[in-house]
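Below: a set of structures, written as structure tokens.
Please treat every number below as a calculation from the coordinates, not as lab data. In this text the structure is predicted, and so the values were computed from the model without any measurement. Cβ atoms are built from the backbone, for glycine too; each structure is taken alone.
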Structure I
Amino acid sequence: MKKIIFNCKNGFLRQHSHKALRECLSYEIFHGNEKLNISFGKRKALVGYAYNHCPFYKEYYDSKGFHPSMLKTEADWEKVPVLEKQMIRGHGERMFSDIANRSRLSPSKTGGSTGKPLVVYKSKDVHFEVLAWRALSWYGVAPWMNEAIVHRRVPVTFKEKLINRAMWWPTQRVYLSATRISDKKLARFVDEIRLKKIKWIVGYCGSLEYVADYILKNNIGISCVKLVWSTSSPLTKIVREKLENAFNCPVMDQYGCCEMGNIAVQKPMEDCLTVNNDYVWVDIVNTEGANVRKGDLGDVCITDLNTLEFPLIKYRLGDRSRLLESCKESADGFQKIAFVQGRTSDMLYLPGGDVLDGSFLTTICDNYSTHISCYQIYQSADYNVTFRVVPKSSDQSHLIIINKITNDFRSLVKNVIDIKVIITDSIEDFAGKRKFIISDIALSKLQK
């Protein structure tokens, strides 16, 4: 019944969304070469449109000696210049298409790693939600099944709850606000998951960890959940194991951002991310903007294939990953990238100018999940580091492990900076989002 009502609502009230879902699912049948040709055709048309209708792109491409006519084959795509965040901040108004209907655009705002606001615009006519529905289908779950949500924005007032209930009826939704989490709220949330037989849970990685900790601490059995969907920050091995043990089901890592909500998701039984190539194209580049070799770590650049009015073309996000397989190489014809391992703001800097990449730091405790619950690395402006650790046991067995990690850490930085270890009961987060690495030096460099 829920499926029928959901499809009827979408078919009647959201016909375009229903059509987009059919197109999204049908895209899967294409082979790698076909997907690549479709994507390249979209990218080529997008670049030409941006050059002809967006003042910024024409001026920028001309200054770099690039013209859309240079895009003849897929290999030519590397010639397209990279779009940086500061360009959007400085030229945002000139990035709009001169024929754009701005009433059909929605602003998406993020403070970014530097805290400076960045605003991009997405088309209301592009139905990004269907990417989530397709990902659910890969796990045997559907959007009409009962769902639990952990987020900053949840229905609070009676009116908001009533509207939400009517909108999703007969599907039941359970909410936990990520901004204020307490044992009392966790208890109610977990009880509702069991009572309403929730089938899938989606939420911020840090907040989901709180839920898992509560379940494991109180030995609560959860058998109804089929999928846990983690988003907003890198999913470490430690957190993944907690979620799997707490909910007894697969855990899906999803990679997205405010600028492009759903970039890539983890498919069942795959140890990587699958890029949604019908909506976005991913390039992995070096500092100069050149594509790195397959398997090498680099900066993630995205191209939004469906928003013409405010194009994002080869836009450097500030995240770090690796291209594992191209469309031609992967079995399903989608690009495959490694799990995102950190951001450029996650670097640690040494006094001599050397840099320690966040991709290593976010995995520093992966092999010690039986002893360490969570951790955070903070670098102050004087280069020194504070290593905060939450041990899993109350005895002293974790001390040997923490000492080993710290010694390896000191050896890695060649003892040129001080590393202070603090063993604590908890680590603060911001609205349910937990930062594993905070570097005042990296942030100051990004602000310049």
Structure II
Amino acid sequence: MEAKKRLSNPNSGLNGELQVPGDKSISHRSIMFGSVAEGKTVIHNFLMGEDCLSTISCFRKLGVEIDVTEDKVIVYGKGWDQLTEPAEILDVGNSGTTTRLIMGILAGRPFHSVLIGDSSIAKRPMKRVTEPLMQFGTKIDGRSEGNFTPLSIRGGNLQGIHYSLPVASAQVKSALILAGLQAEGMTEIVELQQTRNHTEKMIVEFGGTIEKHGDIIKVKGGQVLKGTDVYVPGDISSAAFFMVAAAIVPDSRVLLKNVGLNETRIGIVEVMKKMGVSIEIVEHSKEGEPIGDILVQSSNLSGIEIGGDLIPSLIDEIPIIALLATQASGKTIIKDAEELKVKETNRIDAIVKELGKLGARIHGTDDGMIIEGKTSLHGGEVHSWGDHRIGMTLAVASLLTDSDVYLEGAEAVKVSYPNFFEHIHQLHTK
């Protein structure tokens, strides 16, 4: 365990430009699709965070050759049928994306594999994936009737299914799509709320086909995918911390370059605009994954209500939005966000408790939280709960406090943003 990290308010604005790390969701998927495609896949701007490295490790154990260099990752795919039974347990580390998506791939492979992760993964619900995968015909066992890791999977001989998603989860949807690509016949997935669509876009990038009619996604089994070049845009979930920091720290102006602007991920932009943030976006490309630059400046903010269909497009940004709300005049209500309870930790409890330690007027509800602003924050001792997004939110909060913040568990940020603290320092030394 690392010592508590001391975070001091430099009492100056944030100024300059940054290139945030590659998108975590897209990095995971690029390894997975490259591994089951035929031919070489070259991935540029891959996120070298711990979660994505767990995905690489798992696919190497499944017999895939993957080279990691300073500026790219090369995956030598040989198709679905060349994945081999792993001699070792597949350790997903702290990565829920790795766990749930790889299950969709393993479900169709005619061999036995076992998944395990860290103590956080061991608490995260997996039955939302294992139950529909068993409807395809695969055999899965695990603790609490397949709800928790370790999970044992004996795959193969899948039949397409029709399934209505009971929760708005891109991870569950993606696992079922990956199983459907291997199943006999057509698989239909009904998505009542749209979630991030990186998997659907990537199928097309790798030469496959997928249809969407209203809220129904159709994927045909037996597809052969072809290796390709993938450029991973900057992760908007990582950019969000600096977007909020620039908005709430006086005398700030920050330009974030080459950020992914996928239409299913930009709820944070809509919320910031509604709260009164000065934010400008310049798109460079709309093909495949849209990419652009985001400029944010210090702003006067007002509280709003956030809920409904907007929540899936900003679910990972809610901790930092809660901090944003502490600096807005009036009340901000976040609702319909029950999914926060089953992330890396219970993010409702975590953010309410930890921001509260710094003087925020915030309390949790069954499906979200209520924040009263505008609030002056003070120093104190806080904990990341082992969750990268909680840790980064508390680090941004320290830019506003009247005395030092001591953050326990700061190492958690390495999951998605290995050079996060260096980037904060960089913007203060411009």
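With mean count of other Cβ atoms within 10 Å over residues 22-29 as the yardstick, tell me which of I, II scores highest. Sorting by mean count of other Cβ atoms within 10 Å over residues 22-29 in descending order puts II first. In this comparison of I, II, the computed figure -0.24, -0.42, -0.67 for log10 I(q)/I(0) by the Debye sum over Cα atoms at q = 0.06, 0.08, 0.10 Å⁻¹ is attributed to II.
Largest in relative contact order in percent (Cα under 8 Å, 6 or more apart) among the labelled structures I, II is structure II.
Assign the value 1.4, calculated as distance in nm of label points 7 Å out along Cα→Cβ at positions 166 and 190, to the correct structure from I, II. Here the read-out was taken from II. Taking distance in nm of label points 7 Å out along Cα→Cβ at positions 38 and 86 as the criterion, which structure among I, II has the greatest value? Largest value of distance in nm of label points 7 Å out along Cα→Cβ at positions 38 and 86: I.
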